[in-house]
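The data blocks that follow each hold one structure.
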Structure 1
Amino acid sequence: MAIIGLISDVHAAPEPLEQAISIFADAGVDQILCAGDIAGYMEGLPQTIKLLKDNACQTIMGNHDLLYLDHHEDEPDDEVSTFLQRLPAFYEATIEGKRIYMVHAQPPDGCHGGIKLLDKNGELLPDKVARWNDELQAFDFDVLIVGHTHQVFVEKLGGMLVVNPGSSVFNHCCAILRLPEMTVELVALSGKTIQKTWNWGEHVIYGK
């Protein structure tokens, strides 16, 4: 059995990330996957990157990471910029016989748009579920891990288990994936209740 820690949209907030890493250690995780957006919103980007590096987190690129790089073109050799520049657009692996794919927003390599399934109250929207069930039919993996939308869900779509662990800082959530069982445990962070939907209706303002 493999135990995988899942985080996303950490947004330069080291404290909830550090708590998630501690939770993963207690659970005996074998690997930590981070679905992008290391930068943005908060002020602790160097500390956040150090935590990711020190704990060998497999991390991919998010839209806020691209935005950071665009705004720091004159600092190409800066440690933060170097880390972000090296992030891949997606990650795929076979673990315990299960094919895993991780992308920030939507496959195959999208950093914008995203899989939105929930309303502002965190309830599933049937039309959105039907849309993504159709759109993902041709994407042949067992587990798809996404972030970006600041929505927390675990749903079967297009024959895959699709997991969005939400934002560690805004949704107060991380997740633990167990393979080959393909079970997912959602874990609250920062002593708060998991907020299934955050930033509802403000996606234009924040480029979401």
Structure 2
Amino acid sequence: MQTLTEKDYRKILICLTLYLSSLFAANTLGIKLMPFLFGTHLSVAVFCFPIVFIMTDVIGEVYGKKMAKNFVYAGIFSILIFLLYSAISIVVPWAGAGMWAHDGYNLIFGISVRFSIASLVAYAIGEYQDVLSFFFFKKNIGSKYFWLRSNLSNVWSQLLDSAIFMFIAYLGVLPVKTILLIIIPWWIYKVVMGFLYTPLSYLGIRLLRGKNANQAV
């Protein structure tokens, strides 16, 4: 069992901050859709959400499966707390001086609540599967080839996350065809972004390992 130093805890805290910031950015900013190729659509969350999955792989690679699961649990509890705060903020009455923001606030944060519920379910299933898949491939492929293990686990977990999230977030709001037109490119784009972010994963592993940075990955 690895003994963690004070320096390790600082590094883990920085990683957790980046992890949760990316998660909440995806939940709140992801309401915006942008046009993509061939009439498809993408959520702007595609820029930050791959970081969420990559971070658990990096943390798991350096500090083990238990620490990666702790990140997943932190994300779940954070979303639950955010849902509670969102519900309270929407339910409490408005003061007259703030009524100018009433409609926009309730619309955006009302949608954010639904997005957070969708994210909670999709995230809990997708991220947990990502951790399990990553260590399954590590056991069967070996401790080398981090890039392959990370991206293979992301392909499956990102598909689960994308499909579950989109149907919970948009079913009844958008036609099923439109939802599928969002899921497919979003999934493909997140997988591609995961490949593109791979050098950042290696940089993260190197920074976390410090003196042991030359260990094969």
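Values in this text are rule-based calculations from the coordinates and carry no lab data. Bear in mind the structure is a predicted one, so any value in this text is a computation, not a measurement. Cβ atoms are built from the backbone, for glycine too; each structure is taken alone.
List of remarks:
- Top of 1, 2 by relative contact order in percent (Cα under 8 Å, 6 or more apart), largest first: 2
- Given 16.4, 53 for Rg and Dmax of the Cα atoms in Å, for residues 13-124 alone, calculated: source structure among 1, 2: 2
- Test item: distance in nm of label points 7 Å out along Cα→Cβ at positions 45 and 173 calculated as 2.7, pick one of 1, 2: 1
- Test item: helix-only ellipticity at 222 nm (-39500 (n - 2.57) for each DSSP H run of 4 or more, over all residues; to 500) calculated as -7000, pick one of 1, 2: 1
- Source structure (of 1, 2) for P(r) over Cα pairs in 10 Å bins from 0, in percent, computed value 8, 33, 32, 18, 8, 2, 0: 2
- Structures 1, 2, by distance in nm of label points 7 Å out along Cα→Cβ at positions 61 and 157: label with the highest value: 1
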